[in-house]
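Pasting the structures in now, so scroll down.
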Structure I
Amino acid sequence: MQMWQAVRENPRAVAYAVLMHLMLLALLVFSLDWTPKITRPPGVKVPIEAELVDLRQLQAMEEKKLAEQRRQEAAEQQRKAEAAAKAKAGAEQQRKAEAAAKAKAEAEQQRKAEAAAKAKAEAEQKRKAEAAEKAKAETEQKRKAEAAAKAKAEAEQKRKAEAEAKAKAEAEKQRKAEAEKKRKAEAEAKAKAEAEAEMRRQIAAEQEEARARSALSEYIPYIQDKVQRNWLRPSGSAAGLSCLIKVRLIPGGDVVSATVVRSSGDPLFDRSVETAVLKASPLPLPTDAALFKHFREINFNFDPGR
């Protein structure tokens with residue numbers, strides 16, 4: 001892996017290295033002695049042969065050796081990296097297998113626990129349902145017993161109530177009869193008393209009405225005389241005019257208002273009469289205060305020609 005990375009990063013250097021290896025290989029091939037060696041008898045000295053070594057060849061051989069060493073190191077690093085990656089992949093695969101086995105075991109354990117919990121819940125639900133059914137049956141039995149007792153008590157209570165109601169009705173009937181008898185007697189007495197009182201009131205009213213008519217017939221001329229003394233005839237008004245005027249009084253004879261209710265046909269004449277009534281306040285009244293209600297509002301005809 002590192003070798004290929006080096007090739008991608010330095011393609012020119014790699015090319016030069018390969019070229020140097022090829023040249024070194026060619027040099028070695030051509031420099032080898034392929035002729036058979038001559039075997040000499042013992043005691044015969046071999047002549048010393050000197051060979052001139054080219055410095056460039058030595059340098060090439062050294063570079064070849066270094067390149068081979070680098071290649072071996074790179075191959076070793078690649079092998080180690082591949083071995084480590086393989087070991088890592090194996091460890092990862094083993095971890096995944098162990099995790100899967102663990103997850104499977106946990107899932108199985110969870111399934112068993114859920115199944116046990118479900119069975120327990122179903123058993124508890126069944127127990128509760130049976131208990132609820134039993135309680136329901138007991139409640140229904142108790143309700144029926146209570147309903148029977150209640151019905152019996154209600155029947156007894158109804159009987160007593162009917163008896164009491166009957167006795168009460170009879171007593172009420174007797175009481176009403178006595179009350180009606182008493183009411184009729186009281187009503188007759190009251191009607192008699194009211195008739196007598198009404199008769200007395202009518203007599204008194206008639207007497208008071210007679211007194212009022214008498215007082216009015218007595219005091220109206222005084223009132224007309226005082227109003228006429230305070231009246232000033234408007235210039236240009238015709239002779240023989242008259243009007244009906246309504247006067248409202250308060251105790252003591254003071255005039256509250258004076259209003260013409262039947263006009264003379266001359267507005268100036270009508271206003272002069274209203275002014276005269278106001279100027280004549282207070283008007284003469286009877287000394288008997290009981291007669292004032294008949295003088296609270298009076299109408300009289302004002303005729304200055306009379």
Structure II
Amino acid sequence: MTVLIVIPSRDFDPSEVAISWKVLCDAGLRVRFATPDGRPGQGDPLMLSGEGLDPWGFIPLLKRVKLLGLGLRADARARRAYAQMVGSEEFQHPLKYVDVDLHDFDGLVLPGGHRAAGMRPYLESPVLQRLVASFFERDVPVGAICHGVLLAARSVSPSTGRSVLHGRKTTALTWKLEHSAWTMTRYFGRFWDPDYYRTYSETAADPPGWWSVEAEVKRALASPEDFLSPQDWRQASGLFRDSPDDTRCAFVVRDGNYVSARWPGDAHRFAQTFASLIPSPSGRGTNAATIKPT
């Protein structure tokens with residue numbers, strides 16, 4: 001069974017991609033990648049190293065000293081998975097978006113990232129949006145995390161003329177998490193690049209958070225109440241990341257064959273839940289149509 005992970009040419013979140021890749025591979029699934037030009041993608045370097053996220057990050061020698069960067073970058077487990085992933089044959093030889101045949105795949109993963117330079121072409125790609133809509137039309141398992149949910153929200157079903165998420169329950173990067181990271185980086189870290197953590201920013205005429213992931217995703221749904229957020233403090237705080245053996249801090253929503261999550265701290269549970277939806281070789285899957293926030 002084969003799963004496709006679509007990524008941009010650059011600036012994807014290394015944790016969301018690499019942890020998903022590792023969990024799926026460990027589950028016995030083959031994973032292939034697709035990029036716009038068929039060349040290997042590159043993760044957000046700041047999220048890998050943590051260098052450049054502190055207020056002295058523009059100083060060549062001092063940028064290696066990390067405080068805020070240590071908390072925001074990918075953790076050691078994700079960095080190890082990333083190193084393994086980029087050395088794999090599948091990562092080094094991705095497909096082009098336009099060459100993807102959805103009939104070759106048993107599932108689709110839409111990871112996120114936030115740096116505008118790399119993520120906007122990914123989120124705004126008409127080719128990719130049509131591809132995502134086609135996977136939803138076939139009712140193939142789709143997993144989306146962080147800004148990947150925004151890509152799904154922008155993908156329009158040809159049969160309904162609405163977002164493929166219209167009528168579904170979902171989560172995504174919440175405004176609380178997005179605003180907290182944005183505030184930290186612009187006031188206490190990367191002050192010379194204050195919008196580093198915002199893919200899209202508001203104008204003076206927009207209400208606060210209008211172009212946040214949460215707000216735009218909600219506008220694509222049948223009802224704002226279909227956007228689910230955790231109530232548990234440990235899950236909502238953004239202070240904890242899950243692990244293969246402890247996913248209590250993660251928040252994942254499953255609606256039939258669709259799985260969504262908020263940020264890198266949910267990545268293990270997100271990938272585990274998604275993997276459980278891929279049918280077994282015998283054809284007996286586990287994709288019961290239930291809505292299950294976890």
Structure III
Amino acid sequence: MARKVPSEAEVLNYFQTYSNWGRWGKDDQMGTLNLITPEKRVQAARLVGDGATVSCSRVISTQVTPESHPPLHPAPTHFIIKSGEQFAGAANPKTEIQAALDYFGVAFHSATVTHLDSVGHVFWEGKMYNGFSSDLVTASEGATKESIDLLANGVVSRGVLLDIPRTKGVDWLEPGTPVFPEDLEAAEKACNVKVEPGDVLLVRTGWYKRRLDLGPVSFDVRPGLQALALPWLHERQIAMLGGDGTNDVQPSNYPTVRLPMHQVGIVAMGLWLLDNANLEDLAAACERHGRWEFMLTMGPLRIVNGTGSPINPIAIF
């Protein structure tokens with residue numbers, strides 16, 4: 001029997017039904033990160049046992065792949081402005097400082113770079129989260145509201161990994177496979193963990209493992225959460241959603257709401273998103289420790305008026 005999925009009309013209604021506009025005041029720009037309280041950070045800190053740390057970031061590569069999707073997603077660039085070659089095996093003036101210098105550029109809102117989306121990243125009908133006008137993100141100044149610099153003090157909370165392929169007994173979900181609330185709950189049961197208010201929820205689809213094993217993949221077809229997961233995320237009151245892809249199943253099969261996690265999640269709910277994480281090392285660490293909860297820390301770059309940042313989330317056990 002085929003699973004009933006919400007119609008596009010029902011998903012469009014989510015913009016009102018699951019809206020957090022005004023919940024934390026008419027001037028709020030933090031959205032669901034308001035759910036990370038000092039008490040929540042203390043709870044997260046108490047999860048640290050042996051102090052083992054795990055990166056949840058992919059390596060940033062300058063390789064051009066089908067996922068690069070130019071011109072909006074050009075591959076990162078890395079140039080050595082000054083190298084060490086000129087100093088090797090030669091007599092150099094003692095007064096010269098011998099050093100290497102780099103230039104690095106990245107269009108991080110892509111399908112390959114691990115990055116954090118601020119709630120100023122996506123608009124719906126000319127509005128950002130909490131009703132701010134989209135023209136507050138300008139070509140000349142950037143995000144004058146809801147910038148990534150709001151997270152100057154970082155993000156620290158309880159992280160929870162729900163490993164969907166592990167629960168299903170497969171290495172990864174195939175391209176275009178949707179993740180439903182019952183899949184999330186089956187993973188909770190299998191891992192003996194429950195998603196709670198203020199958590200950073202990480203959902204593993206195995207997409208990055210598939211990429212590592214089989215090579216670069218299409219930008220347009222990938223596994224991820226189906227729109228039906230949005231009511232579940234709202235009910236659980238998570239602070240942030242992260243995944244090893246772009247969080248949304250693609251294609252969504254909704255012509256006007258092509259990315260429900262980004263459009264409804266960011267704009268209506270004020271939900272911050274972590275895209276393109278590396279959850280393979282984390283999944284292995286969870287298996288070793290026998291638990292799927294941990295302290296999770298993030299320190300995004302303080303980009304003035306930026307709509308997001310490349311990021312290296314660190315899980316601590």
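When distance in nm of label points 7 Å out along Cα→Cβ at positions 162 and 194 is computed across structures I, II, III, the figure 4.4 traces back to I. Thinking only about relative contact order in percent (Cα under 8 Å, 6 or more apart), which of I, II, III has the largest value? When relative contact order in percent (Cα under 8 Å, 6 or more apart) is calculated for I, II, III, structure III comes out on top.
If P(r) over Cα pairs in 20 Å bins from 0, in percent computes to 14, 13, 9, 9, 10, 10, 10, 12, 8, 5, 1, which of I, II, III did it come from? Source structure for this number: I. Thinking of I, II, III, which structure, once helix-only ellipticity at 222 nm (-39500 (n - 2.57) for each DSSP H run of 4 or more, over all residues; to 500) is computed, gives back -9500? Source structure: II. Structures I, II, III were shown, and FRET efficiency 1/(1 + (r/R0)^6) of positions 122 and 170 (r between Cβ atoms, R0 = 35 Å, to 0.05) at 0.00 was computed from I.
Every number in this text was worked out from the coordinates using simple rules, so none of it is lab data. Since the model is a prediction, treat every value here as computed from it, not as a measurement. Cβ atoms are built from the backbone, for glycine too; each structure is taken alone.
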